[in-house]
Every structure is written in structure tokens, then in C-alpha cells.
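In what follows, structures are represented as C-alpha cells.
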Structure 1
Amino acid sequence: MNRKYYKWNARGKEVLLGKYPKIMGVLNVTPDSFSDGGLYNSDKEAVDQALRMIDEGADIIDIGGESTRPGSKKVSLKDEISRTINVIKLLRKINSNVLISIDTSKAMVAKLAMEEGADIVNDVSSYNNDKKMIDVVKKYNSGIILMHMQGTPKNMQKNPLYKDVVSEVLEFIDKKISLSLEYGIKKESIAIDPGIGFGKNLKQNLTLLKSLDKFIKLHPTLVGLSRKSFIGEILKEGDPKKRLAGSLGASAFAVMKGAHIIRVHDVKETSDICKILTSLF
């Protein structure tokens, strides 16, 4: 299998991507995320979970204070800051090496996260929610993950429509890459995410997964599949926590297609899968 190699730069940290997929551990410090909302209600609980994921093989910790599950509502800037920034500060004090990503669409949250040691902005809106986000990314030379989403988390799953989902998602991402480059963001800082589950139905999600190679040719590619509703739809499993096997199967497929970063809740199990797969490359 041919794999596309990249050097991804996040605040001066060079991340080699290609042979071994990087694992991004999900840390939702929210009361209402679809799978793990309310599990980490204190800074200590959140940091302890981050450290567990690092021990299990996470290369990146993605910290989010606002749920982006289908139907979710926006939270205030104050609440999002109070949920995330001290967790980043404490984690960075304990571990100076792990890559920390802030999962936010608010420029001020990203700015404060950078000041406390975060390396990457994971903006599911790709600058659409807050036009100042691009300024933060440029100022701090952070890594940026540009994701496609049709609509907003509140309405994105209400009958998503495409004439050609692959070409339309590629066109959106290509425009966001061009905007970033025109603004002075370095090509090496950009990663992309086709946005599985964000404004796509089952057929559209599967079509994107089968076409991952088209995204991987452009830039380092992140794929988030963990416990998502399309897996539950296939398995007829309504409880996200019971979708582990399906999540691992989908993640294994993405790795075999060449995905560079896999965003997951179940780090140990995904790490084991990746070790087996990469031993066969």
C-alpha cells in the first residue's frame, strides 16, 4: 500500500506523518457530548484522563469545551474558557512533550489555549464561526485542522444534500487551504478533515471514507470516526459506548487507506490495531 508522507508543523514542533498513524485522544470537558459528556467534571479528572490516554498511546490530546454533537447548542465564551484553559495549563505543566489540540471555533478560546501551551487548533467550522480564528493561527504559528461541515451542529443532520459529496467537500477544503495560504499560514501547518458525521448521512459518510485517498493527496488528513452515529446505524446500536468494535473496524479501514491521524475515544484499543496494521505495511 502506498502511503503519503508529510512533515506537519505545530508551533515549531515537527510531526512526521505517514508510516505510523498518529492517535488523537478525545477529551471532552463538556456536560453534553454525545459519548462522554459529564465524565470529567473537574480539572483533575480531565488531566488524569489525558495522562491515561498518553500512557495508552495517544500522540495528541484534543481538548474541547463545547459539544459539536448533532443538535447541540452553542455555549458561552465564558463557559468554554472555564472548562478548557486550566486543563491545558495543568496538562502542559505535567507533560511538556505531548501535542495539545484545542477543539474550538472561538478565536479567544484558541488564543488563551495557545498562551497556556496548546499546539494545534481543531476548528470544526474552518474559520466560519469566528473570522478572527485565522489571525490566532497565524500569530502563534499553530497547527490548524480544517474540517468540512454542512450547516452547524444544531442543524447539520437535517437532511444533508449533495450532488457529489466527495467533490463538494474537496472543493470546500481546497478553498480553506487557499485562504490560509493567502493569509500567510504555512502550508506545513495545515491538516484537513473531511468531517465524517458532520452534515452527512450514512451513504455520504461511507462514500467519503472510500475516497479518503483523494484527501490524503492534498494534505495530512485526520479522520474522526469514533463511536459515531453512522456506525450505530450500521450496527443498529443506539448506545455510543457499545460501538467499540465498529469504531475499530472503521478506523482500521481509514488507516489502510492512508489516514495520518485517527481521532478516538478508545486509545488503547486503537493503538493496538494500528500497531498490527503498521507491522504489515
Structure 2
Amino acid sequence: MRRSLFVLAISVLTSVNALCQDNDYATMVWNGMKALEQDSLSKAETLFLKAIDSKPLDKASTVLYQYVGQIRVRQKRYAEALEAFKSGLKISPTSQDLLLDKASLNIQTGNIARAMDALNDILPLNPNHAEALFFRAYLYAEQHLNAKARSDYERLLTLQPQNRQARLGLAILCDNDKRPQEAMEHIDVLLRYWPDDAAVHAVRGGMYHKRREYERALKDMNRAIELEPDNADFYISRALLYRDFKKRGLATEDFRKAIELGASAEECASMLIDTKEE
């Protein structure tokens, strides 16, 4: 797993360059870390950039570029964040943390090809990199490359049998591949370990919905909403279920709740149009 920002900061501060040769550098990094912990993002970015300027080609600057990039992601300055990650990779081209941040940012901004390039740079360096395997499996599934997605999910589950995200992704993939029994087997495993996982209940509810097992679907959707009452997607899923039950009033109520929680009013209205009373 990737190291936390705090651990990465300590690794910078304990380097020979930081502590033994340049106290000003160490002070800037330490103050930047404190600013980051206090959510003073602009102050932290300024301090990290000053530290980088004092040692632009130092290995420790790789970590600082990662800080700067992550700060900019939090501020939705995506193009600038990507430049920070690229700058760090110029110093350390095989930094798996930076490559993963680059991949994650490209996924977030919809640049799937570049995200895949970054992931494919990580896996030859570390074939067992769990997050890279998961993200690549997810991207393969999004592109309907189901065999490749399945291979990555299964490899990840061999490494981490209790990896929740991988098993849930594989369950969805199996269901889409019309392997409902296998999909449900994965769901059963998930609920054995995480009986109160709202997302798992919502996914199983969706599977029951597709099979027109409405009572079972409704039970799971209700449970998902009970566990996460502020999740707009769950209300939309239940609204669609009510729509297919021909329960216009209940569907309308759930769409309205989803809109209150931030869902698109236009999209909810378009999904409601075809609902009719029994």
C-alpha cells in the first residue's frame, strides 16, 4: 500500500541531505508538513516549492513534488497537479507512488489511455502492486475488456483474498458476463466479512433487480439506504426499482431525495418520465 503523507515527510526529514547538511531545507519541509496537517494547503505548497528550489535534483524533491501534486488535486488544479507529478518523475522515473498518483489523476480527469500507460509502467516494476492491479482491472472493465479485467481482479484476490474492492468488482463483472451464480458467490463472501457494507447490499439489490426479483431487490436497497442515508446513488437505484414496480409516488419521492443530496435534477426527471401508476 502507498505510504501516508506523514510517513513520506518523515522519510524526507530523516534523509542525510535534510537533517545533516541543510537545516533550512529541513525547516521548510517540516513547516510544510505542519501546514499540510492543518489544511493550510497554499502555505504548505509554497514551503514545499521553496524546498524544491533549494535542491531541485535531490531525491527528496521527488516526495515534495508528490506533496505539491496532491495538494493541487485537492484544490482541483488538475493540470498543475499533473505537472508536479511529471516533475517528480523526471527525478525518479520509477517512483511507483508518483506513477500511481499520475494514473489516479488521469482516471479522475477521464484520460483513460494515459492512466493505463502509468499503470503499465508500475506493474513491470512490481507485478504484485495491489492498487495498480485494481485500477487496471477497473479500467479494463470500463472498456468492456472483461477477460483482462477478470485476470487482474483474480490476481489481486490471490494476493489479498479479503480485498473488498477487487471482490466487489469481480462480482459486478461476473454479473455483467451473465454468470449470476458466480457473482452471488462473491457477494456472499463479501457479506460474510462485511455484513453492513452498504455498497455490497446496493450491488446485490441491483443484481436482483435485473432478475426481476423485486422483493429481494427492495430489501437490499432499503438496507443500503439505512446504512448510508446520505448516498444519492442509492436513492436513485431504489427509485428505478419503484419505477419498475409501477410505484410512481414512491419513485418520485426517492428521486426528490436524491436531488436534495446533489443528484442532477434533469437526469432524475428523465428517469422518472416513464413511470406509471399500476
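Could you tell me which structure in 1, 2 was used to calculate helix-only ellipticity at 222 nm (-39500 (n - 2.57) for each DSSP H run of 4 or more, over all residues; to 500) as -12500?
Source structure for this number: 1.
Determine which structure produced the value 0.15 for FRET efficiency 1/(1 + (r/R0)^6) of positions 98 and 242 (r between Cβ atoms, R0 = 35 Å, to 0.05), calculated from the coordinates; the candidates are 1, 2.
The structure behind it is 2.
To test your reading of the models, identify which of 1, 2 gives 149 for volume of the Cα convex hull per residue in Å³ when calculated. Mind dumping the intermediate values first?
Numbers: 1: 112; 2: 149.
Going through each structure in turn, the value belongs to 2.
Out of 1, 2, which has the highest value for relative contact order in percent (Cα under 8 Å, 6 or more apart)?
Comparing 1, 2, the top value of relative contact order in percent (Cα under 8 Å, 6 or more apart) belongs to 1.
Quick check for you: by FRET efficiency 1/(1 + (r/R0)^6) of positions 106 and 194 (r between Cβ atoms, R0 = 25 Å, to 0.05), which of 1, 2 is greatest?
Comparing 1, 2 by FRET efficiency 1/(1 + (r/R0)^6) of positions 106 and 194 (r between Cβ atoms, R0 = 25 Å, to 0.05), the maximum is at 1.
Values quoted throughout were computed directly from the atomic coordinates according to the rules given, and no laboratory measurement underlies them. A quick note: this is a predicted structure, and the numbers were derived from the prediction, not measured. Cβ atoms are built from the backbone, for glycine too; each structure is taken alone.
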